[in-house]
1. Hey, helix-only ellipticity at 222 nm (-39500 (n - 2.57) for each DSSP H run of 4 or more, over all residues; to 500) derived from one of P, Q reads -7500; which structure?
2. Can you spot which of P, Q the value 26.2 was calculated from, given it is mean count of other Cβ atoms within 10 Å over residues 273-280?
3. A value of 16 was derived for relative contact order in percent (Cα under 8 Å, 6 or more apart); which structure in P, Q was it taken from?
4. Thinking only about distance in nm of label points 7 Å out along Cα→Cβ at positions 121 and 153, which of P, Q has the largest value?
5. Of the structures P, Q, report the one carrying the highest value of distance in nm of label points 7 Å out along Cα→Cβ at positions 73 and 185.
6. Compare distance in nm of label points 7 Å out along Cα→Cβ at positions 433 and 561 across structures P, Q and report the one with the greatest value.
7. For Rg and Dmax of the Cα atoms in Å, for residues 193-440 alone, the calculated result is 25.3, 73, so let me know which of P, Q that is.
Structure P
Amino acid sequence: MPAFLRLQVFRCVTWLAFSILATGAQAQSAPLSDDEESAARRPNIVWIMSEDNSKHYLKHFDDSGVEAPAIEAMAKHGVTFDRAFSNAPVCSTARTTLITGCYGPRIGTQFHRRTQPATLPINVEMFPAWLRAAGYYTTNNAKEDYNAKPRLQPWDDSSRKASWRNRPTPDTPFFHVVTFADSHEGRLHFPLEKLEQSTDFDQATVELQPYFPDTKLFRYTAAFYRDRMSIIDSKVADVISQLEQDGQFENTFVFYFGDHGGVLPRGKGYIYESGLHVPLVIRVPDNYRDLVDREFGTRTQGFVSFIDFAPTVLNLAGLDPQSAGPIDGQAFLGPNVTAAEVDSRNTTFGYADRMDEKYDLVRSVRIGDWKLIRAFESFQPDAMWADYRYEMLAYQQWKDRYETGKLNEVQSQFFEPRQPELLFNLADDPHEVNNLADDPQHGDELIRLRQELTTHLKATNDLGFLTESRMLDVLDAPVENGKALSDEIATYIDTANIAIEPWEEASEELWATINSGDLLQRYWALAAASSIAAADPAAKGDMAADTTFAKLVRRRMLDVEPLVAARAAQLSAILGLDDPRPVFQRVLKQTQSPTEALQIFNMVRQVTEMNEATYPMNSKLFSLPFVPDSKGLIQQHLDHLDRP
C-alpha cells in the first residue's frame, strides 16, 4: 500500500482512538506516585529563566564570565549542573521540550517561528496540567511561546501579574515560572553610538571566542552582555527575597537556568556548545533536603537536558513521571534518583531547523567530550542571512570583515560551506573550530557517534525529514503519523546520509535515488549531491563533467514537485551547469503552499549569497499565486533580495 494511503488509514484508526481517549483526558487525575508518603509531601518549585544565554557568561561556570552572588549563593545550598543542555538553540523549540519532556522533531515542534502549532501526542500534556490536577497552583510570568497547542489547561494564571502570592490558600503548593528578558538577543541590537558608553565589565579583559575578530565592537558587545548577566543575577535575588518574605524559601526548590544558549554571534540558533550548553543551578530547601541524594554545594558532570526538566519537577512533587505519558526525558532529582546514576549520564541530542526565515536542518549528539554535528544542508554556510540576527552590529561587522578579506581561517569558517559532518573533541577544542571528521585517528569516534545519532533520528521518527510543508499534513497527530511513516522517514535519513559516504560509493547511489519515484527521496538525494559538491572539489568536478549526471539534474529541474525542482536548480547553480532563475520563477508561481514557497526562497537566497555576481536576483523576478503577509517571513526574503 502506498505511504499516503497507509497514512490515511492510520489516521482514521488514530482519530477514533483519540476521540475515545480525549473524552476521558479531561477527567484524568494527575499521575500519582505509588509512594503515598512521597505524594503527600509537596514542595513548591520555582523556575527562574534568563533568555538567550549559554553557560559561558557566568564566572560560576566559566572563568571569562561575571560574578553572580545570588546564583552562587543558590549553588552553595544546592547543586550545580556543569553539563546541562537545551535540546534546541532557540526559544520556542527549546521551551517545547521544557514543557512536555519530548524531543521537538518527534512531536512536530522543531520550527521557529511555527507555521502552525502541533497537537500534542495522546496522553502528553504540558506538564503543569498534571500539577494542577494534583492540587498545585501553577503560574507563569509571563512568556509562554511553547510552540504547541495544549489540551488540558496548564496554568492557573499566565500573565504579567501571575504570582504564587495569588494562590487560594497559604497551604496550597505552587509551581511558578518567571522569565527575565534582560539578557535577550534584542538587548544587543544597539546603535553604534552605544560604544561611546562605558561597561561595568572591563572590556580589556574580555576573552573573545577564537572565531571572532578582536575589534572594539566585539569587545564592547561581549562586555555589555556580561553586564546584562549581572542584571539577571539581581533579578534572581529579587525572586529569592520574595520567597523569604513569604516564609516559603525553605519549602521551595529554586531552579535557575538559561532558556537556551546565546547570544553573541554563532550562539543562539546554532547547535554548537554556545547555542546549547546552558547554566543550571538548583537550590535545595532545608525542609525537603531528604528528597535529594547530594550534598549542598556539590557539582555534577552528569548530562541533563531540557527533556528531563518536566519529569524532574513531577518527581519532586511526588508524582510518577512514567504515568505522565510517552515523554523522552528522565528525572535527575527527587525520590528514587541517585546521584551516582545521574553522574553516569553522558549523552545529549540537539536539533536545529528553520529559525525565522532561515532553513538549516542540523542534528547533533554529544557523548562525554566528543560531539558530532550533522549538517544536512551543509552546502549553505552558518552565516545564511536572517533579518533578526543581522540587526546586531557584531554580526554586521563580522560579515563585512569576511567580505573584505580581514578574517583568518578560523574566523572565516562561519561564512563558508560546511562539511556534512563536524566532529569535535571538546576537551581540547571547547569552541568547536577544529573538525576531526576527516582525521583517520578519530575514525572510531566518528563511527560511534554517527551510529548513535542515526539510531536516534530513526527511533524518534524525526519529522524534519518530511520538510516543513509536508509535516503540516501530519500535525493533527504527529507522533502517531510519524510511526506510520517510520519506514519512509528512515529511507529519507539514509538518502540524506549518502553525503557522508566516499564519493566512489556515493555516486552510484545518487544516480538511483535522484530517479526515485518518492518525491522526498529525490529531494534528499539532491541535497546530498549538493553537500558533496560543496565539500569536495574533485567530486564537484566529476559531477559537472559527467554528461549523464548533468542530464539527470536537468530532468529534475523539470520535476512536477516544486521542492524537488528547486533543489535541482540549486544543485545546478552549485555545479555551474545552468541558470537556476527560470526554475525558481516557475516553481514559485506554481506552488500553492506558503510554507513550501518559504523554503524555496531559502534556496533562492543561498544561490544569491554564494553566486550574486553570476545569478543576480530581485523581488521583481518572482510572482506568487497568493499574496504574502506584508510583515511575514516570505516578505523578508523579498525585501532582502532588493537590498543593495
Structure Q
Amino acid sequence: MTYPNLPGRTRMWRLALALGLALLAAPAATSAEPVHGIAMHGEPALPMDFDHLPYANPHAPKGGKVGYGVVGTFDSVRPFILKSMRTFARGVVDLEYGNLVYETLMQRSVDEPFTLYGLLAESVEWDPERSFIQYNINPRARWSDGEPVTADDVIFTFELLRDKGRPPYAGRLDAVASMKKISDLSVRFTFNEKASREFPMILSMSPVLPKHAIDPATYDQSSLEPMVGSGPYLIDEIRPGERIRFKRNPDYWARDLPIKRGLDNFDEISIEYFLSASAQFEAFKKGLFDVYPDGSASNWQRGYDFPAVHSGEIVKETYASQTPSGVFGFVFNTRRDLFKDIHVRKGLTWLFDFEWVNRNLYDNVYTRTQSFWQGSDLSSLGRPADQRERGLIAPFSDAVPAGIMDGTWRLPATDGSGRDRKVQRAALDELQAAGYAIRGGKLVDANGKQLSFEMMTQNEGQEKLAIAYQRSLAALGINMAIRTVDDAQYQQRSQTFDYDMIVKSYPSSLSPGFEQIGRWGSASRDQPGSFNFAGVADPAVDAMIDALLNAVSLEDFQSAVRAYDRVLLAGYYVVPTYHLAETWMAHRSYITGPAGKPPLYGYYLPAWWDGRVEKP
C-alpha cells in the first residue's frame, strides 16, 4: 500500500531529509535517547517507571477460564495473509480479546488517544522529525519454544509480509528507505518521502514472527497448524469453524512487565463460533460462553427475561461512550455505474427514514449519525470550518457545499410516518437531477429502466434494517432487492467488491490515521481485500488524509480531521443510520474486571479475570 502524494513543499522536504540521513548521518538520527513510550501528539501519560496500566489490577487472580462467542467461521490461524484475511481464527491477534499468540513491538494504551509503550521492544529511539525509529528488543523476550526474539526476526517479518502478506502489512516497507540491523537486539528503520508523522506509530504496532519457525515458501497458504508465538497463550484446541481454545503459556516471558501486569489473567480462553446472531445469543443464555457484547437495541430492551438474569447469574452493564460515534450504514459501491452520480447517492441517502425506524424497530434508543466523529472535538457537526480547515479544502473548491462548511448541514428529519412527502420530494429532486423520473409508479431513467439494485446483508439484524429501507425506497418506485448470505460468501464478496450496496460499520477513534487510507484512499480502491468498500478515489479525500497524517500540533490535527469529515460527508458514500451513546455488555457474574471508571476506549477484556479463583 502506498501513501497519497504529499503536497509539494512537504514532499520535497521529506525527500531532502531522507537523503540527508542516508548520506550525511544527520546528528538528530544519532543523538536520540531511548524512550519507553511514544505518543502521536504530546507525551506519554505514564512515566518510565510506571508499575501497571491504569485500567489493570496488578493483584488480579490468575487462573480459571472464560468463553467468548462470535458469529462466523474460520479456516486458518494465519491472520496476516490475503487468503484468510476475514476467515482467520479470532484471538491469535485481536483488538478485543488481546493478542494471545503474536505480539507487537509496542502496545497501545486504551486510556490515551494514541500512545504506545514498549513490549517486544524494550525501548525505542527516534528524532523530533520522525525520520527514523530504532527498536531495541527486550533481551528477555522469548518465543514459546524458548528461542530468543531478535532483530533478525523483526527484519524477517517485514520482508515476509511484504512478499506474502495482506494489506496493510504488505505495504509497510513502501515508506521505508532502509531497514538496518544495528545489533542482535536492535533494528533501525529510516523513512522515505512516503512516510507520514504517524507512520512510526503504525510501524510500532506491527507483529513480529519467528524466523526459525516459518517456511516463507508456503506462508501465503491457509493453515490450521498451531504456531510458535511470543504471546501469553498457546493454541490448545482447534475445531475448524466451531471453536478455538487457548491455554496460558506458563513460561510467558513478559508476565511481570509493567505493561502486562494485571493482564492475561485466565488460564484458558475459548472462542465459540455460531452461524447467526440468534444462535449466538441462545448459546449465551444456555451458558455455552460467558461474555456477550450486545449491539441490538431490541434485544437489550426485551431479550433478558430468563432465569439466569433474574437470579443474578448474568449481569447487564452499560458503559458511557467516551469516543466518537463512527458510522454504521449502507455503503454505496461507487465502482458500479449506478452509484457514480452523487445526485443518486444523495437522493437515496435522504430516503432513509431514521425517525420511523428508530421508533418502530428500536424503541427510540438510537441517535441519528451525521458525522464520522460525532460526539467529539474531531466532528464537523454544528461547527463552522476554521481557517486551517478552509485552507485545506480551498484547492478543492467544489468538494464541500456551504452548509457542510458552515456547520449548519443536517440530514433531513422526517415526521416519522414512513411517508414524509416533503423529504420524498427533496429526494426526488436529486434523483431527477440524475436523469430519473416517475413513470407508471416506477422511478426510471431516460431509457425507461427502473432504478434497481441489490443490498447484501449478513444477518437478521441487518436484514430487518434493510427491509425498512426497502419500504421507503419502494414508495418512490425504486426496486431494492435484499440478499442475505452466509458468512463465507459475505466475506468473499466483500473482499472482491462484488455487491451493489453493503452494510458496514466504520468505527472511529480519537486518533484516526493510516487506516483511513485503507478505508477511503485512492491507493486502496482497487486493492483486493482492502476496506475501501465504497470504491472512493477522490483527490480531496486523499489530501485530507495526508493532512491529518502529517499534522504536528494537536490543533492542526483536529482541524485536519474536521476538514476530512466534511469531505466524506459531502461525498455521500454511506447512508448513515444511527449510533448509541453507550455500550452494552452482558456477562456471567463471576467474570469481572477492575472497579472504577473504564479506560477511554471502553471496557478492556484482557484486564478481566475469573472471580471464582482466589486472589493470591
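1. On the way: P: -12000; Q: -7500.
For helix-only ellipticity at 222 nm (-39500 (n - 2.57) for each DSSP H run of 4 or more, over all residues; to 500), the value -7500 is produced by structure Q.
2. Values: P: 26.2; Q: 17.5.
Computed on structure P.
3. Working: P: 16; Q: 21.
The value was obtained from structure P.
4. On the way: P: 2.7; Q: 1.5.
Max of distance in nm of label points 7 Å out along Cα→Cβ at positions 121 and 153: P.
5. Details: P: 3.4; Q: 4.6.
Biggest value here belongs to Q.
6. Numbers: P: 4.1; Q: 3.0.
When distance in nm of label points 7 Å out along Cα→Cβ at positions 433 and 561 is computed for each of P, Q, structure P gives the biggest number.
7. Details: P: 20.8, 61; Q: 25.3, 73.
Here the read-out was taken from Q.
Every read-out reported here was derived from the displayed coordinates using simple, explicitly stated rules and does not represent laboratory data. None of these values were measured; they are calculated from a predicted model. Cβ atoms are built from the backbone, for glycine too; each structure is taken alone.
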